[in-house]
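No lab work stands behind these numbers, since they all come straight from the coordinates. These numbers come from a predicted model, not from an experiment. Cβ atoms are built from the backbone, for glycine too; each structure is taken alone.
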Structure I
Amino acid sequence: MKLESFWQHTAPVFTGECQNPLPQSASVVIIGGGFSGISAARHLARQGIEVVVLEKETVMSQASARNGGHCNTGVAQNFASLVASKGLEKATAFYRAYDQAVSYVESVIDEEAIDCDFRLCGKIKLASKPGHFASLQAAAELMRKTVDPDVVLLSASEIRHEANSEAFHGGLLQQRGGQMHMGKFGIGLAESAARAGAKIYQHHAVTGLSRLSGYQHRIETDKGSIIADKVLLATGCSNSGPFPWFQRRIVPVGSFIITTAPIPKKLLTELLPHDRTYVTSMNVGNYFRTTVDNRLVFGGRARFSMSNPTQDSRSGAILRNTLHQLFPALAHTPIDYCWGGLVDMSADRLPHAGEQNGLFYTLGYSGHGTQMSVFMGRVMADLISEKGDDNPWENTSWPAVPGYFGKPWFLPLTGLYYKTKDRLF
């Protein structure tokens with residue numbers, strides 16, 4: 001079992017890195033070489049704007065290539081819960097923004113001819129307990145009336161034709177769900193940004209950030225400094241670097257994933273006849289999908305801890321046991337890959353994007369960032385270049401997490417709370 005991301009291990013090598021010394025200045029400097037930062041760089045460069053990307057490690061080395069490989073419509077929260085907390089108008093706008101984001105990802109793949117196994121296959125929320133079905137039913141009724149007339153509610157008997165397991169008691173099918181090979185897409189996106197003229201610097205950790213005037217900042221790195229007319233922060237969980245305001249608002253939460261060896265096609269078809277993306281209804285739940293070479297990518301919040309080789313391995317063992325409980329027919333299928341990553345979780349589980357003290361930012365995707373991060377790269381690029389202002393997350397309140405200053409001391413307690421809820425409800 002390799003302790004590395006399947007997406008990264010099977011992705012092409014990035015060839016578009018800028019080999020020149022860091023310039024003294026640039027019109028726009030983007031901090032972070034994941035989906036958000038690279039998408040913004042591509043869009044800005046295509047407008048003829050001088051843009052520099054600073055990445056601490058390598059492009060697509062963090063959450064952008066360490067996730068479950070889903071590209072779905074729909075927010076992280078249950079839609080009915082989102083309506084209750086934000087109101088119908090805002091909840092509808094948020095939902096439609098995610099749908100628009102899936103379409104944008106699809107359009108970028110088509111335009112750049114990125115070979116990343118993208119397909120729209122539908123997403124199913126699986127009821128893990130009989131009582132959870134009522135919640136899915138209420139959500140389906142509300143969604144049909146407001147944002148998605150095509151959602152399909154599946155009964156306990158019908159769900160067997162979608163996910164052939166005794167563990168599920170119904171489900172909610174959203175037709176616009178999709179999937180892709182995250183590593184291939186990420187590298188393809190980065191190559192397209194470099195072709196457009198973006199200067200992408202890997203292994204340039206940002207160590208200092210000081211505002212000079214207006215939007216202008218001086219950025220210090222471990223390999224020199226650069227002055228930017230405007231700066232976009234696209235760093236994901238931001239748990240390192242000189243970003244204290246954001247570090248009080250983003251909680252890095254570990255998420256862990258295993259990938260099986262190739263499974264006989266006949267067996268895989270018996271278990272998942274329509275080959276969609278799937279997520280369970282538990283608070284400490286799971287998500288899974290197949291690959292083009294018939295593997296199963298299976299993840300979840302196996303442990304409420306940070307990702308490192310020890311925690312990844314322990315979490316992998318938990319995920320393997322859970323996989324076998326859900327699908328006993330896979331009990332003897334080897335696990336080829338196991339890895340973890342950090343989710344940039346916000347308190348309300350919604351993205352946040354805008355401008356703070358002259359610094360532009362887009363963060364807090366809360367585990368649903370594959371599509372939205374790419375889309376928000378375009379949105380923030382247009383905002384920075386003053387060519388658009390269609391930010392769906394504008395004016396969303398973003399207070400600091402009480403008692404939190406960058407180290408998530410409360411994660412074990414949070415895990416215990418959600419596990420208890422799963423046992424009781």
Structure II
Amino acid sequence: MVLLNLGLMAGWFGPIQVLLAQQAADVAAAEPGGMSKEALLAVVLFSGAAVSLVANPVWGAFSDRTRSRLGRRVPWILGGVVLGAASLLLLSMADSGLWMVVAWSLVQLSLNAAWAGGVAAVPDQVPVPRRGLIGGLIAIAGTVGVLLGIKIAEVTGSIAQGYVAIAVVMLLLSVPYLLGSRDIPLPPDHELAPMDWKRLVRSFWVSPREHPDFAWAWLTRFLVNLGNWIALNYLYYFLTDGLGFGDDDATARLGVLVLIYGGCTVATTVVVGHWSDRVGRRKVFVIWSGALIGASSLVLGLWQAWPGALLAAAVLGAGFGVYQAVDFALITQVLPGAGDRAKDLGVINIASALPQVLAPAIAGLLLVAVRELGGSVATQGESWSLGYGVVYVVGFAFCVLGSVFVTRIRSVA
């Protein structure tokens with residue numbers, strides 16, 4: 001499971017953090033009079049996240065209903081990583097904004113099938129008192145996967161080679177899980193209702209009245225992720241336009257930031273996840289980790305210098321690692337029922353995917369608005385600095401609000 005998540009995160013975040021931004025800059029430069037690189041990147045990220053928003057719960061619902069000798073989850077993981085790798089190869093050849101949108105949407109469509117099956121395997125097989133530890137291990141895999149994807153993008157020498165290398169690595173890292181998984185198949189006597197598309201669509205609505213803790217968990221994850229993604233989506237451009245680093249220098253420095261982030265995540269996530277298991281408490285860890293994530297955005301907004309970015313990376317790593325481990329364990333304890341775990345986790349994943357749709361638009365609009373409003377009274381550099389300050393303060397506010405709402409969850413300590 002750790003290796004599988006390592007590969008999937010490399011497949012997602014190598015493009016998101018580096019390759020898509022570089023590719024958007026090249027495509028925008030080759031299309032005079034078209035969209036700016038910031039606008040094109042926002043459209044590409046928005047389109048892919050919109051696909052993810054729908055794909056994850058749909059694939060999860062199909063996974064819950066799958067009868068196979070391989071189990072319920074493995075067929076979707078296999079199909080997802082193979083088609084995801086093929087889509088990354090297609091993305092490597094995209095030379096227009098339209099093809100970037102199409103190819104990245106296919107990547108999201110495919111990898112969400114693998115993600116939906118893999119995440120559901122945890123509540124399928126891991127008892128509640130061990131989920132903080134396992135969530136921590138998966139969080140480490142996600143963190144190292146982000147670093148791996150960025151490092152591959154940094155050292156391969158070209159955008160196309162970066163995509164190809166990430167696709168190969170993702171396939172190789174999925175093999176141990178596909179061959180060694182103890183996936184649990186549906187019992188032969190388990191009755192499945194006939195597929196009804198209307199009923200399937202209705203099932204994606206989980207009543208807050210009937211399942212209030214599930215609803216609060218969804219809202220808190222949405223707000224924290226929205227604040228986090230507002231801060232992260234334009235980090236590459238923050239280094240180039242905000243701090244003035246050249247493209248190659250910005251890529252290298254982004255790798256340094258992710259390395260610091262990853263080290264802090266690894267140092268805290270398993271320890272705190274296991275600590276959460278031992279004391280039987282989740283909320284206090286989720287509240288304070290969400291506040292730390294917000295604090296990292298505040299540091300970026302108020303201290304716009306390379307030392308500030310280094311400090312923000314350390315704070316974000318400590319906060320987000322703990323949040324991923326313990327919040328995941330908390331969520332598995334508020335799922336409405338065991339029979340629809342993958343679908344319900346897919347609904348929860350909307351709280352992670354929807355911010356990816358909204359964050360580029362919010363951050364892009366804030367940057368453009370501040371640049372336009374401040375253009376007459378400030379230099380271009382000062383306008384960018386003020387714009388990023390506003391973006392990161394807004395991200396901080398969302399994270400803090402999400403942390404406060406965790407207190408409304410009643411069934412989990």
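Structures compared: I, II; top value of mean count of other Cβ atoms within 10 Å over residues 87-94, i.e. the largest, recorded for II. Structures I, II were compared on relative contact order in percent (Cα under 8 Å, 6 or more apart), and the highest value belongs to II.
Work out the source of 63, 44, 43 here, i.e. which of I, II gives that when Cα extents along the principal axes in Å is computed. Computing Cα extents along the principal axes in Å on every structure in I, II gives 63, 44, 43 only for I. When helix-only ellipticity at 222 nm (-39500 (n - 2.57) for each DSSP H run of 4 or more, over all residues; to 500) is computed for each of I, II, the one that comes out at -27000 is II.
Have a look at I, II and say which one yields 0.35 for FRET efficiency 1/(1 + (r/R0)^6) of positions 15 and 183 (r between Cβ atoms, R0 = 25 Å, to 0.05), as calculated. Source structure for this number: II.
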